[in-house]
Structure P
Amino acid sequence: MRITALLLALVVCLGTNALAWVQESSENVSKILEPIRKVGKSGLGNIEAQKAWKQIANLSPDALPEVIAAMDASQPVFSNWLRSAINAIVEKANRNTKALPLEKITALVKDTSKPALGRKLAFEILQSADKDKAQSLIPSFITDPAAELRREAIALLIEEGSTQKKGKKDSEAKATYRKAFMSASDKDQVDTLAKELKGLGETVDLPAHFGFVRTWYLVGPFDNTKNKGFDMPYPPEKDVKLDASYEGKEGAIKWIDFTTEDSYGIIDINKVLGKKKEATAYAFTRINSPAEGTVYVRAGCITSLKIFHDGKQIFARDEYHHGMTMDQHSAPIHLKKGVNDILLKICQNNQTESWAQKWEFQLRLTDFAGVKIPYTIAKQKGSAK
C-alpha cells in the first residue's frame with residue numbers, strides 16, 4: 001500500500017510538470033533504472049527510487065521501448081514503479097501531441113525473447129495509439145509463448161467459433177474451437193472451449209491435453225518455522241531416495257506415491273500429508289523423454305516454490321498465498337533423451353486466515369508456445385542418482 005500511494009503521489013506531482021523531455025542513451029537509461037530495481041518490498045531505497053522515477057518519467061517517448069522491455073513479472077515491485085513512469089511518459093506525450101515510437105513498440109510486441117509483462121503493456125499502448133495495427137497482430141498471438149497475448153488471439157477465435165456455430169457451420173466451429181483449445185491456458189477460456197467442444201460431440205481430456213504431470217512422490221513435513229525451510233537444503237535436495245526414511249518436523253517421514261484425478265493436475269498437499277503449517281514438502285517425479293531438447297516447465301503454486309531438474313535448481317520464488325494460476329511460473333530446461341528427474345520444494349507458512357490454508361501445486365511440460373510435449377512417467381524405485 002505504501003508503494004502504491006507513493007507512486008500515485010509521484011504521478012500527481014509530475015502531471016503538470018512542464019520540463020522538456022530528456023534524451024538518454026541506452027546505457028544511461030539502464031543506469032537510471034537501477035535504483036528502482038533495488039527497491040525492497042518494505043520500501044527500502046524509496047528516496048533514491050523517487051529520484052530515478054522522475055528521471056524516467058521525463059524521458060523522451062523514444063525511450064519507451066527500452067523502458068517497457070525492462071518490465072518483468074519476476075520483479076513485481078520494480079515493474080509497478082516502471083509502469084507508472086511509462087504511463088506518465090505516454091500521458092505527457094498525448095498532452096503535447098508528441099508522436100510515440102510505434103514502429104519500435106510494435107517490434108517489442110513481436111519480440112518473443114522479451115518478458116511477457118512488458119510485451120503486454122506495449123500491446124496495450126499500441127491499442128490506444130493505433131487500434132487497427134494492434135488488431136492486425138492478434139491472430140499471430142495464437143502460438144505466442146506469452147499467455148497474456150495468447151489470450152487475445154483465443155478470445156478472437158472463441159468469437160469466430162460462436163459466429164460459425166450460430167450459422168449452423170458446426171464442422172468449422174469445431175475446427176476453430178479446437179485451434180483455440182490447443183493454445184488456451186487461462187481457466188475461464190479453457191472451460192468455455194471445453195464446454196463448446198463437448199456440446200459439438202468432441203471428446204475433451206484436459207489433463208492429457210495440457211500435459212500435466214499427475215503422478216508424484218511426496219514427502220514431508222520438514223520444518224519451516226519462521227519461513228526458514230525455503231533456504232534449508234533438506235535431504236531430498238541432496239539425493240532423492242524413494243525408499244528412505246527421513247527425520248521430519250513431527251518424526252519419521254517417508255515418500256508417498258500419489259496420483260491426482262483433478263482435471264487441471266492440481267496436487268493437494270493437505271490431502272496427502274495432512275493439513276500442516278510452517279511446513280516444507282517435496283514432490284518428486286521421473287519422466288522419460290523420447291528426445292533431447294529444450295522444453296518449458298510451467299507450474300502453478302499458491303505458496304513458496306523451488307524447482308530442480310536433475311539436481312540443479314531452475315526456479316525459485318519465496319512468496320506465500322499470492323494465488324495460483326495455470327502456468328504462472330515458467331522456466332526452460334534441457335531434457336536428456338531418456339530419464340529426467342524433477343523435484344519441487346513447496347513451503348507453507350503460519351498464516352491462519354481461511355484463505356491461507358491451501359497448499360497445492362500443478363506442473364506441466366510444454367514447448368516454447370505452451371503446447372504439451374510427449375513424455376511418459378518413468379519407473380521410480382530407490383535412489384534418483
Structure Q
Amino acid sequence: MNKKKLLSLIQQREGTKLDFKLKIDISSESGKKELAKDVCAIANSKGGRGYLIIGVEDRTKRLVGINKAKALDEEKIQQVVSSRCEPPIPIKVEVVNLDEVDIGIITIFDGGQKPYQIKETGAFHIRRGSITDTMRKSELVAAFEENQLLTVETCQIVNSSAEFLNRELIEHYFKSKGITITRENQQFLLESAGITYLDKRNRKLRCTFGGLLVFCDSNNICIPNNAIRIINKINDNYPRSFMINGTLLDMIDKTEEKMYTLLPKDYPVFAIMEAVKNSVMYREYSIIDKIIEIVLTKNSVIIISPGQLVSKGNILGDMGYNKRNMWIYDKLISLDEGKRFINDGNGLVRIKEAFKGKRKVRLINSTLDNCFKVVLPINLE
C-alpha cells in the first residue's frame with residue numbers, strides 16, 4: 001500500500017470495513033482470538049476489501065507506530081487467521097513508514113466465500129458501524145444465499161398447506177414446461193419443482209417459501225414481508241398509503257394500476273414499473289422486517305428495495321442482481337403471459353431514456369440501510 005492510500009484511510013472514521021488498533025498481541029491466546037474475530041467480522045461485512053490499521057490512535061489519529069519485529073510477523077498472523085477462521089480468509093500484511101513511524105496494515109480481501117466463522121466457537125461475526133457483533137439470522141441467510149450455499153425460495157414454511165396454492169397458476173406453470181399435471185403426478189411434480197415439500201412428521205404436503213410467493217394469492221398470511229407499500233404525498237383525492245399483496249405477478253399489476261391512478265397522465269409510469277419489477281424479482285426476501293416501498297412526492301418517485309444490489313460489476317451497468325432469486329426468476333418468466341419481463345436486463349437503459357434531457361435518475365446502493373433505491377424525477381410544484 002502506498003503512503004497516499006494509507007493517509008486517506010487514516011483520515012476516515014472507523015466503520016464496517018475499517019478498524020484502528022494501537023497494537024495487536026498474537027503471543028497470547030486472548031490476542032489471537034481477538035484478531036481472528038476482528039478479521040472475520042470485517043470479511044463478513046459488505047463493501048469489498050477491508051483494513052485493520054495498527055499503530056494509530058482512533059480518536060486523535062495520532063501515529064503511535066508498531067514494533068515491526070514483534071507485532072507484525074506476517075507468517076504468524078496468516079497462521080492465526082487461517083487456523084481459526086473458516087473458510088480461509090485471504091489477507092495481506094504490510095508495514096508502511098509514515099513520518100518515520102512504522103504503521104501496520106492488514107488488508108482483508110473479499111474472498112467470495114461468506115459467511116466466515118470462528119472454528120472454535122462456530123460464531124459468525126459482522127461489523128455494525130465501528131462495533132463487532134454477532135450476525136443475525138437474516139444476515140446469515142442472506143450471506144449463504146449470496147454465495148449459492150442456500151436458496152431461500154426452497155426453504156420450508158411449516159405453517160403452510162399445499163391447499164393454499166392457486167391451482168390455475170400451478171397448471172399454467174407446468175403447461176409452459178410442456179407437462180400436464182394430474183392427480184397421480186401432482187405431488188411428485190410439486191416437490192420436484194421445489195413448490196412444496198412433504199412434512200415427514202404428519203405426511204402433509206406443505207409449501208416452500210418460493211411456492212407461496214409465486215403461487216399463493218394470500219401469501220402475506222405466512223410471509224408478511226411480501227408486500228408493496230405506496231406512500232402517496234401528491235394526490236389528496238386518494239388515501240395517504242396503499243398496501244399491495246398477492247402473488248408476485250398480481251402485485252406488479254396492482255401497483256401499475258395505482259401508479260396510473262395517482263400520477264399525472266403524461267408521467268412515464270413504465271419507468272417506475274421497471275424498477276418495481278426488478279424489486280419484486282430480485283429483492284432480498286430473507287430480510288423479514290422490510291417490504292418494498294414506493295414514495296410519491298412532488299419532487300421525486302422513490303422505489304426502495306430491501307437488500308443491496310448484488311452486481312456482477314459496475315452498479316450502473318445494469319439493474320440485474322447476480323446470483324439472487326433464480327428460482328423465482330424461472331417461475332415468473334414461465335408464467336409471464338403479459339410479457340412484463342420481455343425486456344428484462346435492460347431496465348436501467350429504458351429508465352434513463354424516459355428522462356433523457358430532464359433531471360437525473362439516481363441509483364443509491366445503501367450499505368447503511370441495506371437497500372437499493374431508484375430515485376426518479378418528477379415536478380408537480
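Read-outs: derived from the displayed coordinates by stated rules, not from any lab. Small disclaimer: the values here were computed from a predicted structure and weren't measured. Cβ atoms are built from the backbone, for glycine too; each structure is taken alone.
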- prompt: -9000 is what came out when helix-only ellipticity at 222 nm (-39500 (n - 2.57) for each DSSP H run of 4 or more, over all residues; to 500) was calculated for one structure; which of P, Q is it?
  reply: Q
query: From P, Q, which structure was semi-axes √(5λ) of the Cα gyration tensor in Å = 39, 30, 18 calculated on?
result: P
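Have a look at P, Q and say which one yields 20.5 for mean count of other Cβ atoms within 10 Å over residues 56-63, as calculated. Could you put the intermediate results ahead of the total?
Details: P: 20.5; Q: 13.2.
Label of the originating structure: P.
Comparing structures P, Q by distance in nm of label points 7 Å out along Cα→Cβ at positions 64 and 272, which one has the largest value? Could the numbers behind the result be given before it?
Values: P: 4.7; Q: 5.5.
For this comparison of distance in nm of label points 7 Å out along Cα→Cβ at positions 64 and 272, the top structure is Q.
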